[in-house]
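Derivation of every value follows stated rules applied to the coordinates shown; laboratory data play no part. Worth saying up front: this structure is predicted, and the values here are computed from it rather than measured. Cβ atoms are built from the backbone, for glycine too; each structure is taken alone.
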Structure 1
Amino acid sequence: MGPTEDLFEGPPSGLPEPMRRGRARYQPAAGEPAKVRHVGGYAPFIEFCTDRGVRAEEMASDPERLISFLRAFSSHFENDSMLSAAAAVFAGNAIARLRPDAQWAAYEGAPPTVGNRQRQFDVDRLLVAVRSADEQSLRGFVSALLDWAREEVDESPAMQPVPVSPTAGQPRYVRPDLPTATHYSRDGEPIPYGRQWGAEGPDPDSYSVDSHSERFAGLHIVARALIDHLANAYDVEVHEDPVRARDLLIEVRDVLHAVRVTPRRSGAAPLTFVLTGYPGVVVHAGVLHDFRFPVCGCDACDETAETTADRMERLVLSVAAGGYAERYPVGSRRWSEYALTAFDGSGSEGGSGEPGPVAPARLHEAEIRLRDVAGLWSPWPLRGS
């Protein structure tokens, strides 16, 4: 009989249900999934520790000792997939134990992670990193992990914007036809973008390889169609000028067109569309958040114009329906946070992080603006209402 898996909070469970790939942090419309802080399957790691005269329960509460142990026996984990998986689960549970707001998350086609709203750790990658990192890098990681553990817990309630339902006679958005084309590999074989990879995930050589970015050209058509729809359905001002690209917080060098759509309601969030030469689109929503389409066009991510258009349409139509919220500053690190509830009830999305290299004056203005709207942006006013 193997060791009992009782070193962490509560009874062990399986990993949470993976979220659909390409939908990032979207959650089921019925609500948040069950919080998972203790994942089972680490008994082989406990046995491995015991065989070497080390008490696993001591490492469960001592990240520095755990990282040193993983590094010292890294060759064993490299050559034993079952032991490696058990060590990764143990490490993830130990990280979750550091903070009461930490939990496991799983994404379709990607390794599981553990962390909170501000930071996530890929435990599979951690085991790989400890084999190759130097001592200084490992000490830096442990220090960052302990700093994260000591950060103030954000106890503010989650933002839950509620979009309004469309009214009778309100113009409906219809996606325009997108150009179709077949793209080929170097071997002359058609590339089935959107379904290239099976259960084993992407080819390691496909990361950072962007072989056919022209497949995203249709996103410019979708962006224009969305702008036209907003102008037709809502009481807005539309201003096209390359200078509007300055609305973005991120730097975009290949700007082709920039269009700002501002609703004539003080509590509603404006949208700025920046069409890039990649080709792609960056949408600035509200005051402190930019959204890239595509997020990444590399072959490993396997995005298509259609799946990327899905996300862009969901963002834009949800913002206009009042399903968007922003908050700043959040916690002791003064991060920014957003929440999006899909206009069609299909799910909700959220994210948080450092605002980036933003001028203090702009952050101050954003703080005042978000205080005025209590973080929840209003639905856009309909044309003729």
Structure 2
Amino acid sequence: MNIKSLLLGSAAMMIAVPAAYAADAVVVAEPEPMEYVRICDVYGAGFYYIPGTETCLKVGGYIRYDIRAGNGGNRGLVDVTSKRDTLEVIQGDRALADIRTHDTYYKRARAAMQLDARSETELGTLRGYMHINYNWDTATADKIKIDGVEVSGGNWTTTNTGFAINHAFIELGGFRIGKTDSMFSTLTGYAGGVMEDDLVPFGPYDTHQIAYTYTGDNGFSASVALEEGNGVLYTLDSYVPHVVAGAAYTQGWGGFSGVVGYDSVWNEWAGKVRLDVKASDSVSLFVMGGYGTDKNISRSFYKSWGGNWAVWGGGSVKMSKQAALNAQVSYAENKDLAVVANVAYTIVPGFKITPEVAWNSVHTDDGTKIRDGFGGMVRFQRSF
């Protein structure tokens, strides 16, 4: 009986104790939401604060796939050497003069990465920007090795990997220093909305640059830059830099811009003027003209077209919310002519497909025709 009474009493206590504390139950507070990424809307969409700093960062880029074919525009791979015929020559079954050539596609897969870091200082906005491209291309080689036998002098298809720094510069206020596209091309907005807008060249791209840009409140801006050039012909060979200066005026109806460049290697000058007109909410037009000297070299760093003068013109028509038609015509004094058109179609936000067709006629600087023809390309691009 004593054991039974003890067990019953213990059970009663176990039931009573939780009941006694039920009135004073502990309330656990809900965890407060943590803001792991703090949005920075000062510089537009996509920026966020780097944790622990007042620096805003935007990470972006794109994945692109291009396919080109034909003998016009930037062309496919033309007159490539038959590998099977080459083997038959090695085996003694075909004469060297009988090796056939073919045309085939040019393809490029590109992964582009962009980083844009900005913060405010007492001297203005401090910015660091970089754009890096990684490419996988089809190409041609002048040597091939088949069954242990090496042959040279042909044009055999191959593939290669490429790496390029498009932009790597620092800005503070209106000052810029680093690697980017030449101001001779950027100040006048490159050319039109087509992908092959430089079949008649309008200016250079890659260069080291030290620049200053003044931006007013009324749409007026003015810029000056010291540049190094690129390539064996145009990279500086003394302390005297290439110089670019220009101005632009932009309003709701469009804008006007002009730029002049001095090539210090060859002591040549070139200039361009451009007019942009917004004809309606869906139609925009442009025309641009360039002129340059050629006393010491036919094409200098800034006058990259044939002859002394060249013109470019075209426009864009927004056909729907998803599709836009772009077209451009360009002509140079040496008779180079290019006509290009495309339709840029946004399948879903961030994914665009752009088929393009081009016809161009290419000449030497003295006007002798080299070739002409049609070409086509299509671009698939996922931007983020």
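Assorted remarks:
- The maximum of Kirkwood radius over Cα pairs in Å over structures 1, 2, that is, the highest value, falls on 2.
- Test item: FRET efficiency 1/(1 + (r/R0)^6) of positions 80 and 272 (r between Cβ atoms, R0 = 30 Å, to 0.05) calculated as 0.05, pick one of 1, 2: 1
- Structures compared: 1, 2; top value of FRET efficiency 1/(1 + (r/R0)^6) of positions 144 and 232 (r between Cβ atoms, R0 = 41 Å, to 0.05), i.e. the largest, recorded for 2.
- Computed -9500 for helix-only ellipticity at 222 nm (-39500 (n - 2.57) for each DSSP H run of 4 or more, over all residues; to 500) - originating structure among 1, 2: 1
- Winner on relative contact order in percent (Cα under 8 Å, 6 or more apart) once structures 1, 2 are ranked, highest first: 1
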